[in-house]
1. Work out which structure the value -11000 belongs to, where helix-only ellipticity at 222 nm (-39500 (n - 2.57) for each DSSP H run of 4 or more, over all residues; to 500) was derived from one of 1, 2.
2. Which one of 1, 2 has FRET efficiency 1/(1 + (r/R0)^6) of positions 59 and 331 (r between Cβ atoms, R0 = 35 Å, to 0.05), as calculated from the coordinates, equal to 0.20?
3. Using mean count of other Cβ atoms within 10 Å over residues 43-50, single out the structure from 1, 2 with the greatest value.
4. Match the computed value 25.7, 76 of Rg and Dmax of the Cα atoms in Å to one of the structures 1, 2, and report its label.
5. Match the computed value 2.9 of distance in nm of label points 7 Å out along Cα→Cβ at positions 395 and 547 to one of the structures 1, 2, and report its label.
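Computed from the coordinates by the stated procedures, all read-outs in this text should not be read as laboratory data. Being a predicted model, the structure only gives us computed values, none of them experimental. Cβ atoms are built from the backbone, for glycine too; each structure is taken alone.
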Structure 1
Amino acid sequence: MPHDSAGQTLTHWRGYELNPFQVRAIAAIRAGHNVLVGAPTGAGKTLVAEYAVEEAVTRRRRCIYTSPVKALSNQKYRDFRAQGMDVGLLTGDVTLHPRAQVLIMTTEILRNSIFESPRELEDVEFAVFDEVHYLDDNERGSVWEESLIFAPPSMRFICLSATVPNIFELGKWLGSIRPQELEVIESRDRPVPLHHRVFVPPGTIGELADLPKLRKRAGDLAPRRPRDSRWKNGGRDRGPRPPDAAQATEVLIDELQDRDLLPALVFAFSRKDCERLARRNDRRNLLSKAESAQMLELQKELLASFQLPDGELDGELLAMGRRGIGYHHAGVLPIHKELVERMFTSGLLKLLFTTETFALGINMPARTVIFHALEKYNGVEMTWLRSREYMQMAGRAGRQGIDDEGLVYSVLDPRALAEAPIEKILGGNPEPVMSRFQLSYSSLLHLVPSLGRARVHEAWEKSFNRFQNRSGSPSAQARNRRRQDEVVDAHLRVLEDLGYLEHPETLTPRGKIARVINGFELQVTELLYHGALETLGPEALAIVFVALIHQERRRGGGGYLPNTMYGGVRKHVAETIGRVTQLELRHGVPDLIKEPDFGLTRAVIAWCDGASIDELAETTDASPGDVCRTLRMAIQLMREARRAIDPEWDVFERLAGAIELINRDEVDARRQLELG
């Protein structure tokens, strides 16, 4: 048990009474162990991490705090700074005080540091992995796994997870790859219990036990899935859901408003649905005269803090906010998302329509959570929510110390009532965490010189993938191992053919450049070595790097670009990267590198010419938030390219010019963070 200086059991810390799982976790930390804490959203996992951070600081050691989303990283930076700690931030967008005692960073940056400068991590006592179950994310999970496998042996782990059924399996794997003993601490108790209900139009509220009766009543009324290709097969913004869904959600909100069950978070899985719902409900005035005055004062303070013009008060988001309503999704400008978040945490925003990203990490609970639907577009097709996704969002219901229970309502149209696995989504066990381990080109370029080509496959031996497949039959294990070996060998053959490896375990100069560029290592290196960037000015460089990042959300988007808009440059870039994808196809690489998408070219040219973010709407259908995020990511990639190449190269200074050209106003992430 943790003890204070007097030797008594530590039951309170920073004015909080520790609950049983927190007591156990702190005891394990003080005993020198790694810990893996699994507990529901809002149960107090973060307090365990904060204790570890404070312990490291007290002993003049350093601590790293990683998270899956930059918004959470920014929030933790502000929290620790407010506590008077020596804190730094590294998110790609922003680099502040990189040698600080407490470093907040994205997991990608930690992985890069582990590979590129492990000696700089020798004095790090703890690495906190917030939302560690994120390692089964299809796109980014492998980065988490690599960080956990290759971190210096002296670094201890504080891993925080939502409740998942295989947390002890995850713990056994972590214990097998780390020298310190690891303790798994699981709690399924929520400080504020959840009450799950369903809402069936036109106005029936039911419990889970009522589902058979409700299904029987619905009978043959369930419509077939609409054949409208925009809704079935299109991009994420495939148009509105069937006509009755928005009306049904409005009726439910009427009921909740009448019963004083706000504030509510309404999860809708289309950005357009979020905005449509907010506008349909904008007729409501959810604030008293006193609250409305408080909101106006808060908004004026925020505008002053972020140095925004007073005209923002007349904009849609702030005008809605003064009626207690808001919306929040990835297509909204980062500065506007932050304004909405600040309004919500003030307690004055009573109704927030948002996508699932709002549920990740950021501690912003509400009285009630509403699911506008139980299905979403997964990038390929419409699918029902997984139980873990549902619980992550539902966990935002119920404010500790305020509510006796959190209320969760799912709006079910007749088809969902008939076809959705509702009991499994709402009441089943969450899905297990599964490994997504696959070594990237950048990872291989780090591992081959240090391990040797023959031993690169040993990295897979340490993976969670290998651990999860250990119980299969010998033939099944052999098949899995063979698949992994084939993927690694295919990547290595591509690197050899491109001239990144020689003899065969020595990196060539171009291999050394690719090693420190992450996510787009082959694209950038090939463009550098094939002269595609050689004579480009800052504007053209910005266009190229934005094209490497940008992914059009809608089919056929972007529009026609005349040859006068850097047509020759675009052709050279596309041909250079196309040769790499052809090489990957020839060697059987399963997931090809991303090809350039020049759909934002007009917007980039306008931005470089000084256009405002609002004026970019004339040049692209992409949302302001998407444009801003893509420009920020292009800046990050250009910074990586500059770090990778010799400062004597001509393109080194021109890349700096391109960064300076586009890193202004809403795109300048560092300025936003420092002002806020």
Structure 2
Amino acid sequence: MPFSIDFLDDGRVLEWEATADGAVATERDDYTPRFYVAARDPDADLDLTILQSVYDQHPDVVATEMVTRRPGFRRDEEAVLAVDVAHINRVTPLARQARQLSAYPVGDIACFNIDLSREFRYCLETGVDPTPASELSTLRLSVPVTETSNDVYGELSVTGDTVTGSPTDILTAVQGALEAHDPDVLVCSTSEIVPTLYEMATDAGVDDFSLSRWPDVDYQQLANQSTYSSYGRVGHSPARYNVPGRAIIDESNTFFYGETNLDGVLDLVSRSKKPVQELAWASIGNVLTAIQICEAHDRGVLVPWNSWRHEFYKPMGTLHDADRGGFIFAPEVGVHENVHELDFSSLYPNIICTRNVSPDVIRCDCHSDRDDVPGLGYSICDDRGYLVDVLQPIIDARDEIKAAIRREKEQDDPDEDRLAELEGRSGALKWILVACFGYQGFSNAKFGRIECHEAINAFAREILLTAKQRLEAGGWRVVHGIVDSIWVTPDPDVNDDDREDLEELATEITETVEIRLEHEAHYDWVAFVPQRESDAGALTKYFGKVAGDDDFKIRGIEARQRSTPPFIEDVQRSCLERLDATRSRDAVLDCLQDAIKRLHAGRIPVEQLVERNRVSKPLEGYTQNTQNVAALKRARDQDLAVHPGQDIEYVVVDDGKTSRERVALAHEEIDSYDASYYETQLIRATESVLSPLGWDRTDIQQELSGAREPELTDFQ
């Protein structure tokens, strides 16, 4: 089972297998990647042998043949043209030439299995399982932010040990660590470490330096850096590199390794057939698509190059009814005591599996007279959809892993390594399940369909409404509900003797909707926060004290926001503790006043005031002199490359200025900070805590200044 696969320029492929004695390479020179050409319209009468004869004469084509495959889940097997290519780099160019090389009008033919990543394609076509048979060894290399734009590193961390000195000193330390550990995986803080080390070796005349396990190839560049936009959010994708014999995990360009761990990555490797290196840089949707492609491959279904699924015709009324999200029951702003949170377990994935919602069976022709989707009138075929076969094993696996985590935690002496492994795997599967719903409505999804997205939402609305009605009938009052979660408290108008047991109600609802309703938490109290400029409740901002627990559950407020400085977060959590202990606004204000005094006295370490914000555009693209702009100007002055989509960290030193002197970058030597600015941030964070009690920042500021307006109750 190779954990890494390398493609050499001459067409050879290296399979690297991890063993107890080190990695072993198997060389193959007979691999020929394949793509397919078929008629776009299943009823079209196209003679593909004409195109076949042209491809047979092409120097980059090894062989062609007519085979039977399914060009889509809704199509039967038909004759398609299979084209075997001499080198993996020639697949896309040859596919682009398909229309140019044929006499067919544009739109008559379609190409399949084109844009698959290299290692994934190899595993899919050869049947290779990239799950490592032995434990992988790792080596971490990292550079501080001040070194990232340098052509020569003066400092480098190797396995946690900082190395400084000349290029030769640093290269010697890296080479020594490679020889000592012989790692299968290089975990790099940035992938640019790879080419930079080689350039340093060339300039320093160090001829024997190499990260590679293959003597003939040092490293390969797989992709250039790029900036992209997804759902209105700018992201940055660094350049990607390959070192033969070792998988590279770029910590600046990995989702699953960052959100879970290597165990989580390896779990998804076994399910997606994407080797470690590709899995590490892949997005959630990319991995989900790979799992779907594996299922399609097993069913003989080809993978479309470009999505051309049209939206089924539907009346205007249906369009209106379908264009809705999940169920929302707006929260009641304020503090509520004795609250229970109930969650449907993996609601959207379970809707897909229990209702058989899948692109290949939604609105089928064979049951067009049925109204299977509530409120929309869509039919769902009785045949099992492919998406069910994709998701059900993941749902079952995560349930088993979560049960194993509970059992391990119940032990007198839990195995922390075992817990870390289980939690990494659980977290990785969670993200796949989270994305499976939204991906059905993604325009570029290989196998998505908007009708599935609409149907899932329709079922979800009905399920949560059913739960709400049954809970209220059982003597419980709903104080908030959103998509798959519902918060209830005992209805004061119902006698305790008449109120039904919550666990029994949850079991009954589970049996009714066929999806498990779990008791997520019991709170001593929960506070729902109003919107900033409105009295209406914010849907995802709340905090509460879990019964029998010393900690709080916090969502949406500053302590959960990635840009919040540690000092502001700590003070907000202290305010929550005061509120829990005293239920007193004055106690919270005392906490705030103490923090403000320490702030103005200069007693807060500057590292506790670092803000981290995402850069959304190049420096030249900004029209306002924001703090981000000031930070970007300082970074440019220091030759630090900060791309759109990346984060920049700084401390506000004088917010009254509009120049680059407004902030200082986190790595700089900082002597002072703008206490007034951070005081405003403290008040804002305290407002989040006190707003459920009816206080806004104006009230807080008046109280702090001693200018509070008297109320009638003050004279009683």
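1. On the way: 1: -13500; 2: -11000.
This value belongs to structure 2.
2. Numbers: 1: 0.20; 2: 0.00.
The correct label is 1.
3. Values: 1: 21.0; 2: 12.0.
Greatest value across 1, 2: structure 1.
4. Working: 1: 25.7, 76; 2: 29.5, 99.
Among 1, 2, the structure yielding 25.7, 76 for Rg and Dmax of the Cα atoms in Å is 1.
5. Working: 1: 4.2; 2: 2.9.
Here the read-out was taken from 2.
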